[in-house]
Structure I
Amino acid sequence: MSIPAEAFFLTAGFNGTLQQEIQQMVAEGILRGRFRAGEKMPSSRGLARHLGVSRITVTLAYTELVSGDYLTSRGRSGYFISDTAPRPPEFKPVDAPRREGVDWAALIGGRFTRHALPAKPEDWRSYPFPFIYGQADAALFDHQNWRQCALRALGRRDFEVLTDDFYERDDPMLVEYIVRNILPRRGIAARPEEVLLTMGAQNALWIAAEVLTGQGTRVAVENPCYPGLRAILGQLGATILPVNVDEEGLPPEAVPEGVRAVFTTASHHCPTNATMPIKRRAALLERAVAEDFLIIEDDYEFEMSFLKPAAPALKSLDREGRVIYAGSFSKSLFPGLRLGYLVASQGFIREARALRAAMLRHPPGHIQRTVAYFLSLGHYDALINRLNQAYKRRRTVMDEAIAQEGLEIAGRGAFGGSSFWMRGPEAVDTDRLAQDLRAKGVLIEPGRLFFDPPTAPGNYYRLAYSSIAQTRIPEGIALIAGALRASGHKRP
């Protein structure tokens, strides 16, 4: 029996090449039982004519399907569904209405879901003015060299790294590069056994908090601060003590007594972009020694220092092992990478490694080795240089547009970064403002969730320039200013 060409059709929005889409259509047809062993496929010429693609595209797709044992070639007779092709499951799911019989609210409560996180639209790329933070700009990313590094990591030489279960260990090549090249840029000296790879900075903060805190543990956090940190600490049942920041970040003298740990973004405060001066860092360390508490330093954006060099990390001043340092490649490469690291004394890393092993063993070996190649071959530094040049131009354009429209900057940062921390008139609710602006194609990040909930002001917001084209910035800022004026507030 022959399968007609009309059984195949292309769909809009497929995320891949035409060849890959044809391969997927055939494989899915076999796995779902639509096509059966021995059935003849349409000729490459006939299927190409029906789909409106080149014959070589179909031929290449068929060749790949033969190598995967989905199809078999019988010379001049054509292509057929292989007798040894993967078979669909023998059972079929029961298609019947299901009644939910578990009262999940009573059984597990809302210990995790009650902590709000910023809502970011999945289709942000479809908006013409996406002033959102933390996303990668495809126009700036080094796709070609990343692909080459990924392919190299898939090679036979790296087969063990790709396939083995490392148990609790990490890729020594990547760890060595972090120790010898990344950490010295922050003034940090560390040994490989003092480094633990994580699934991004969020995972690094969770591991640190899980090891150090628990129900009722008193911890100090900056106010405002990264919302994800407050969610982590709240889920663990820690007693969160907010410390208001100023233009120089966290004031050490304001840290309450009796805390187990202090969480800080000393070099580039989230979200105000303030930098804690060396004098304050020294004072915070002195208090940590005198009162026996630990410091967790989230150094999430040090690479984006294009105005002047970033100050050395707080960890670089640590002489007693009191600072646990969290770094990440997700901001500098892309957030979907989910690769970060912790640097701390060996006693802490040993415990953190055991915790990570119980949850996820280790980040995927292929990802680790790909990043190791990308760093060691110089592609990472070239990418950072390109990002900094682009961010510097975008920042200048945004700064000028903000000044022209009379908007108020609450925090701009001395070293660079990728965003401005903004303040609207006191009566403005930026949650509602964000909803109004979305209808006009503008995305902003309301600031309420960054603050301690009982006293959170509603008039702050963040504007990032990492994901928006430089040419769109002035028009987007004008739309924001117009929305603020339309809410009843006059331009200053």
Structure II
Amino acid sequence: MTENSFDLAIIGGGPGGYVAAIRAAQLGMKACVIEREHLGGICLNWGCIPTKALLRSSELFHLFNNAGEFGLSASNIEFDIEKIIKRSRTVSRRLTGGVGYLMKKNNISVVDGTAKLKGKGVIGVTGKEGEGLPDVQAKHIIVATGARARSLPNLEGDGKLVWTYKEAMVPDHMPKSLLVVGSGAIGIEFASFYRTLGAEVTVVEVMDRVLPVEDEEISGLAQKAFEKQGMTILTGTTVEGLQKGENSVTATLKKADGSSEAITVERVILAIGITGNVENLGLEETGVKVDRGHVVIDEWCRTGVEGVYAIGDVAGPPWLAHKASHEGVLCVEKIAGVDGVHPLDTSNIPGCTYCWPQVASIGMTEQKAKEEDRDVKIGRFPYQGNGKAIALGETDGLIKTIFDAKTGELLGAHMIGAEVTELIQGYGVAKTLETTEAELMHTIFPHPTLSEMMHESVLDAYGRVMHI
């Protein structure tokens, strides 16, 4: 092979792209990653990681202000938004630097530039200064370009008064009031961060409940928790328009009953979904099908054009970094002919929202199971019945499990409360192993831990709960 000739070229260095490259290198393939901005993609630079650093700061602020509950004394607790942001960016840089190290360790070539498909096995590359770089040739090409915040004609970010997630992560000051448009994971995490630091937060959601992809019972508990914290939650509501002032925005809201309301806030955060980065890649010219902003793929991430694949956010929902990484691995292993490769089962993908309280889930909701005419057994266990939760002072929460009554199959698990984003993986392993209620009941959970609630929830589904 020549210097610019590879077994595999990956367009995009996010959690899908760089993981795919590493797996390819492990399998003996010569691989390269073409990245126009930063290794690590949105996740490491502007998404998953830096937002968790922000939320950690707000969590500590809350704990310090409630130190008296734990027999401690703390006074005059203040925060410095500039230092909070600086720490978040430092965490991000540390991890993106780590990705660069992994590329070198695995002998993966990194090309800094913007890629465009030019024909079978050929990628044109434009450098960051607009200069033309040598074409990259590859037997196989994976498109892993990710996605960006979606906008609507009357709801567009301007970088000053109306923010997307990028501006919301690096505010030039701490706003006193905010309108968050959209109550999915992104919107609710920002709402939680700013509310915990003292901002007046209003959340608008067009659906009839917050976190609409979650189980309805969990959504209801989440809304109660958010409202208890002082958030204003407006469901069944749309934003008809934004009127910008010098340092404020007036939003016209239309409610489900047809009435309208105007509210004025310092800043607006748009969290109305994302759309794939499919433009200017040469996809259509190459014959790759794009549908509603996403590349169409089969179960092996193949696009329909020989030698061209797509993974991660650009290939559609669920828009999660761990889904992108998993797709990257299975795609590469299928290309390499590895035995035992399985297509992605989306019902085994956990989803996590790092608000306060945390929310996590996997598999079917109760409503979905009933829509499929499943005969179900449902178990619940509240945080207030768990010794570790009481010791932590975290007694608000619920673990809910859903089983097929005939087979014992674990259909879904849904959680709200402290550290559920860590607990959910227990059910992730269980679903992957096709575990039934019997194996979960026979599993010994350590005491005292929050994980005991997972066991109790399973027991409750079959009338055997111990501690309530």
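Any read-out appearing in this document is the output of simple, stated calculations on the displayed coordinates, not a laboratory observation. In this text the structure is predicted, and so the values were computed from the model without any measurement. Cβ atoms are built from the backbone, for glycine too; each structure is taken alone.
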Requested in this report: Give the label, chosen from I, II, of the structure having the highest value of FRET efficiency 1/(1 + (r/R0)^6) of positions 260 and 340 (r between Cβ atoms, R0 = 25 Å, to 0.05).
Outcome: I
Report task. Taking 4, 18, 26, 26, 19, 6, 1 as the value of P(r) over Cα pairs in 10 Å bins from 0, in percent derived from one of the structures shown (I, II), identify that structure. Result -> II
Query raised in the report: When mean count of other Cβ atoms within 10 Å over residues 180-187 is calculated for each of the structures I, II, which structure yields the highest value?
Result: II
Report summary line: relative contact order in percent (Cα under 8 Å, 6 or more apart), calculated, reads 14; among I, II the input was structure II
Report task. Please state which of the structures I, II yields 1.13 when Cα Rg over 2.2 N^0.38 Å, for residues 164-443 alone is computed from it. Result -> II
Query raised in the report: The value 0.70 for FRET efficiency 1/(1 + (r/R0)^6) of positions 4 and 324 (r between Cβ atoms, R0 = 30 Å, to 0.05) was derived from one model only; which of I, II is it?
Result: II
